[in-house]
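Taken together, the values in this text are just the output of simple stated rules run on the coordinates, not laboratory data. From a predicted model like this one, the values you see are computed outputs, not experimental measurements. Cβ atoms are built from the backbone, for glycine too; each structure is taken alone.
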Structure P
Amino acid sequence: MAPAVKVAVFVLKEGQIFKKVMHYDVPRDASASALVEMVSNTTREGQHAITLLKPNVHLSPQGFERLRELLDIHDGDLKAFCQVIPDEENPISGIVQAETTSNRSHHDARNTALIVDIEPTRPARRVSRNTVPQEVHRDDGIGELEKAFERVRLEKDRPTPSVSAQPPKYAQFQRGPTAIFDGRYTGSSLRMAIPIELYHPVFAAFLADAFDQNIQPPEDIICQTAKIMHVTSEIATAEQQQQRVTREFLVDILDHGIQQIVNSNKTSPDHFAPHACRMAPVSIAALAFFEEKPELGSGGEGSVQGSFSYLKYWADKPQERLTKSSFCPSFIVSIAGPWIVISGAIFTSRVIVQRLTDYLWLGHARMIDDEHTIRIARVFYALHNTLNRLRDYYDGQLPGPKARFFPLATSYFDEATRKEIEFQYLKPLKSADPSCTTFLAQTGEESLIVVKFVERYGREVHNLLASKGYAPKLLYCGDVWRTGPEQRGCGQRMMVVMEFVRGVALDAEKAASVLKPLEDVLDLMKQHNMVHGDLRMPNILIENESGDVKIIDFDWAGMENIARYPLHLSPDIAWPDGAADYSYIQSNHDIEMVGKLFK
């Protein structure tokens, strides 16, 4: 086992120094985020509230007086004599010079103590029925998103995209706190995110048109596609020459200028589709990045390298104003010999990259197969159209520094009033990371609602329980985008809107008081041959004022012997006997899950 590094940490909260310095044994090759997690476990403070700093002057583990002196000199401003460590991917051995645990002394002169500043917890206030309290707007949900965003944006000393895409560096990067959410992971930290077509309609439109066989691409795009397929069929030996030729064809097909651009650190993607924004903030938006390899297996995988090019560009200082005003939607086109894959990327609190196509074969290998060329032309035509839409997006009114963390779907159609209801997102619910699909929002009348995105939903079960007062009122369950090709581009995914329940999740202490209403819920569903599938404490709310039980989370609910469990059931949850990935949900499963609440 690799030796550990002994790290001394001074902890401050609200300007007060903890009386005892903390000592941690941190694996030498672990990232600084591991230290943040250790401090969180020791202090019982959330990781989002912890800022890790390194003094610009030497501070020994016994330096209480020196730290107090520095705080006095700088009026309590830690940043005046410390450097915030935004790059928590760096190994701890590179942050603090410390001895290994084979030497028990804590007095080595090389040791530099670190400092942790804990953000004070804001007191909770009761939420009134018709107003949105101020703490909703400055809630830690948003604070966590902003902190994670700044950590990515301010990360220093990133390797070049070509170096980062090499498997060892890629794996190291994906272990860190600024990892790209692209589905690739090491260890136990999954890097999964909400589908990006739910964030911006341009990605949904691309998915709809690229594979719609009813769409006939224009003749000029079909002919240009045939030419680029001919070029990429040749085995490449001179990478630069082939890149020049493919770039010329891409310019013609996409009808958009493509050039190289050098970032402030002198790195550049192979090709780049820039657009000068017409409205403030004046900046150069990246509509698409193009990475080309002579063949598969030449260097790092192209779409991975393109992901790092995206990160490098949008985190670069010249793009700061634009990055802080939008979630930076871009396409990434990766070509390797006769193969092409198209990805989409956004930058919310973290960079999210998702493959919108498989690797598509560009080669000419079959006679009498014009249909294959037309299939590829259809993909290029979809990209051509969506790049134009993306250009219009950057020329328009951008979301702004708060709204940039949320999807652009900001309205639903109310069947009862036959009106379009607009809303604004306030914060993520459940988790403040890219995997979150549920959000707290506010309508124009200042009433709170919950907006969630799902692949399937038990609308009938929800409405049944709501009609008897056992669930919040369902306000909308339908298309995310209701016009244009994007309406078809989300597959089965839907947007669900419901009333917000002011209450708390069920816990063991309150379980006995809700036995009767839960039995009524089970009987009601049984009478209609319906099942829920996930009757756990987090999905059973007790309303604050009335004490009524409200069931939520109907994603899996439906008719018995039709509704199924999803794939990838959590192994950490004690599911009822017979429950398994993609198996049918049975009414006895619901009964068993409710029974577990009272044991």
Structure Q
Amino acid sequence: MKNLGYFFLLAVCFLSIKTWAQEPVKHQIKSYTSENGTLYWNKKMPVYLRIATTPNEQGILLKNNTSETNNGAVYLDFEGKNSLKKKVNLPVENSKIPVEITWDVYADGIAPKTTSGFNEAQVYNSKTAVFYGVNLNVTLNATDQGAGVENIYYAINGTNYSAYNSQITFADEGKFTLSYYAADQVGNAEEPTVKHFIVDKTAPKTYYHLTGVSLDNIISTATILYLTPEDSSSGVAKTYYRFDNEEFGTYIGTKINVNQLRDGRHVLQYYSVDNVGNKETVQTYNFYLDKTAPILASDILGDRFIVDEQIYFSGRTKLKLTAVDNKAGIKHVKYSIDNSEFTNYEQPFYLPSRAGEHIIRYFADDRLDNRTTAAGAFQGKYEEFYHNVAKVYVDLTGPTMGYSISGENFNNRDTLFISSNSKIKLFGNDKESGFQYIAYSLNNSKEEIKFTQPFSLPTQGLNRIYLFAYDNVNNRNVSDFSIMVDNEPPVINYSYSITPVEQKDSLNVYPEYLIMYLSGTDTKVGTDKIYYTLNNEPEKVYGKQITGFSSGELNKLQIRAVDFLNNQTTLNLQFYIR
């Protein structure tokens, strides 16, 4: 054979089959010719040699001498460049020069290698999982030593593999399984790389807790204040806190000390950061630190009076303890008399009445256990009140009392009647410690009105007046009386001795011998007097009858009735006398 024909290299093709979830794409092994004409051959494919006289004919399949069953197939031995060489004599200027001709084929049986980059997110490797924070994106890069990378493929959480075109992002958080691999130009595909990781975009949550004494948002220096951070994913990295406008400090998990704070209102701010950099919004707890003990005062309740160096008290002399707290409120007040056991103070208590010096000790705690302190007995734990009972006169009798009425009044059997213009005066007397004052209340009123000047009763009807008289050691006597207030005047009654004979100008006309009769009716105290004026003459007291009317003209009669309380009513009459 003088000329070596062209050799055509044919590849056996494999059909691709349908892929399932997380199953890599079935890649067809094949040959590939690069842009510069280099031929790459998948090393798994057989090589057949054919000989032909023209480039386009099928040619004749050559069989080798090693086997009769493989139809002349051979496989490339070496990864990379494989060469078929032949020496031929080429005519050059009427001569023949031997030349070695080479056919090169690059065998490629090695799959690409893919690397991944997890970018722009903080990472945390725990003993059980890998965590990434916000803004995570994954980039994939593949390299191939032979024909070159055709595509990179990836799948997330069991989905079908997709071709990789740009960085992979994660809008949601949670657990992820990322699988990826690359295939080269001749169908070599690497084994998928599987990455398991968790995307954590949620910040931790931090809670404050109080143990010990506290009341609403009021705490004391004995209150235990601590923080509890929680994170359900990557876990808490650090917790920070501060009071008011201080710099934030790291919380180390123990009691937060508040002793250095002043008494008053404060703000605790705190937040946590997880292991992938998610930062919690700053949380705020407003509280009042109560470091101030209650203020405790003692008072003698008024039953003490001195007259001519003589001390009077009523036998009801008591010590009143008053505790005031600026915030948390009083928990209890306790007292002790002459070294007795401390007793809860509930109300003012009687002082000892026997002669001699007595010591009353007392203290107060607020609801946060701040206690009053004072110099003195028991190293300042209690305050003391010294009560010296020496010359004492016990006045147990209250004053006598009475009243008087000025102005209109009227007694009818057992009932005293007055008008609203009448004045009531109260008085009292005490022969021991002395009269202090008298007070009164009206009807169902609970209010005691201290008497300062005579007063009137404007309310019509029966009024009940309660009297309260006090001496100088506050002994009190009580009395009461009833007064009927009558502000209603009498009713005037009148009658004529004869009927009218006619009418004139819509008025009755009577004969000249007319006689009129008057009377008064009063439902409470009775009518005292009746007065009348006839035709503008001076007013007269009514006796038995009225006569002497003016004949032939209009007569005008004015009548006035008065009861025994000087309540008055008037009546005007007009008529003609013929």
TODO: Can you spot which of P, Q the value 26, 21, 16 was calculated from, given it is semi-axes √(5λ) of the Cα gyration tensor in Å, for residues 192-327 alone?
DONE: P
Open item on the list: Suppose helix-only ellipticity at 222 nm (-39500 (n - 2.57) for each DSSP H run of 4 or more, over all residues; to 500) works out to 0; of P, Q, which structure was it derived from?
Closed with: Q
Open item on the list: Matching task: 40, 38, 23 is the computed value of semi-axes √(5λ) of the Cα gyration tensor in Å. Pick the structure from P, Q.
Closed with: P
- [ ] Assuming 12 is relative contact order in percent (Cα under 8 Å, 6 or more apart) as calculated from a single structure, say which of P, Q it is.
- [x] P
Open item on the list: If mean count of other Cβ atoms within 10 Å over residues 112-119 is calculated from each of P, Q, which structure is the one that comes out at 15.9?
Closed with: Q
